[in-house]
Structure 1
Amino acid sequence: MFGDPFAPVRPMIDAATAAALEAARVEAYSSIVQNIMCAIFGLLLLAVSRWLWLRASKIQDSFDRPPVFVLSGALACGGALLVFIGLACLTDPWIWVTLQNPEPYVAKKVLGL
């Protein structure tokens, strides 16, 4: 008499729950890839900065030399910042918790915590 009132839709609820858990894992993997790509792009900027610095040190004209050093320094600062951001974001505990156990992450998103 007092059976499960959601019995007719229970398979759909279970499928939606499984989809939400997999979506949480995909979001965690996506975050990891974004952070790694940010760090790689920062390393690329650092390499370009180093190349510009070496080129600037070989320029004989004193008028053309300082702007290249400034550009190289700006690229180095930007690259270092991107590497820091990329690696620092990998320390977010929610990424690693979500990969192992996505239920708390889904509950956090659903409840808006």
Structure 2
Amino acid sequence: MSDSGKKSNGDDHHSSISSSELEYILEVNRKAIEIHLENSQQHELTLKELAELKTASGCVIVELQKTITEKNSEIIDILKEQIKPKVDDTDKNTFRLTVILGFVGLATIAQIIQMFFHK
């Protein structure tokens, strides 16, 4: 077959599509485009809502961190108030114990010295 014969076969195929088939194909394409446009709009709306949620969640995280920091400060202050008297008492007791042990040490040394002089 020659090239002109091939072209005529292709032309015959195109001419065999009826106008009703062509209208059906065009209607299907029109519906596909409508669906595609609707999907695009829904995707844009979804992206917008996700961006808003991201912004809102960022604000919530900042507020949560602020609240946690405030509560931690309150807890630290409460613990300081509870621990300070105990630390003060421990310091006093340590000082008293040091003074007592110092006197005991001096008394022991004095007794040892006294034992050597009375012999």
Structure 3
Amino acid sequence: MTVKGLKALERKFATLRKEVVPSLHKEAVPKSAEMIASEAVHRAPVDEGELRDGISFEEGERTRTSASAMAVSRAEHSGPVEFGTSDTPAQPFMRPSRDRNRQPIAKQLGQWMRSFLKKFGRR
């Protein structure tokens, strides 16, 4: 049994694979990290503001098959604040920001993928 149009479908999927990761890296992944960083800015305890002002997001390494971005805190005392010390209780701000945004990010990525596939399907 032969399936008509299989070669064309394989070419379409190959093209899709080449376009999804760069587009995902450029659009959806950075927005996800930005959501976490924005939440962390609001959750960060503020003394002089160095901790809060050091929170941002960065795009990670891009490969043919993966895309990444991360929310980061550049202040030297980020770790001790997040996890606590023997003298000071933890005041988590990064982990709760990540946890609170898991569902919204999954929803956003799903919407992005549906939108991308609709545009891709029209070609």
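A few points about this structure:
- Read-out helix-only ellipticity at 222 nm (-39500 (n - 2.57) for each DSSP H run of 4 or more, over all residues; to 500), computed value -28000, structure in 1, 2, 3: 1
- For 24.6, 93 (Rg and Dmax of the Cα atoms in Å, calculated) the corresponding structure among 1, 2, 3: 1
- Computed 20, 21, 17, 14, 12, 9, 5, 2 for P(r) over Cα pairs in 10 Å bins from 0, in percent, for residues 39-94 alone - originating structure among 1, 2, 3: 2
Each reported figure results from applying straightforward, stated rules to the coordinates on display, with no laboratory input. Because the structure is predicted, anything quoted here is derived from the model rather than measured.
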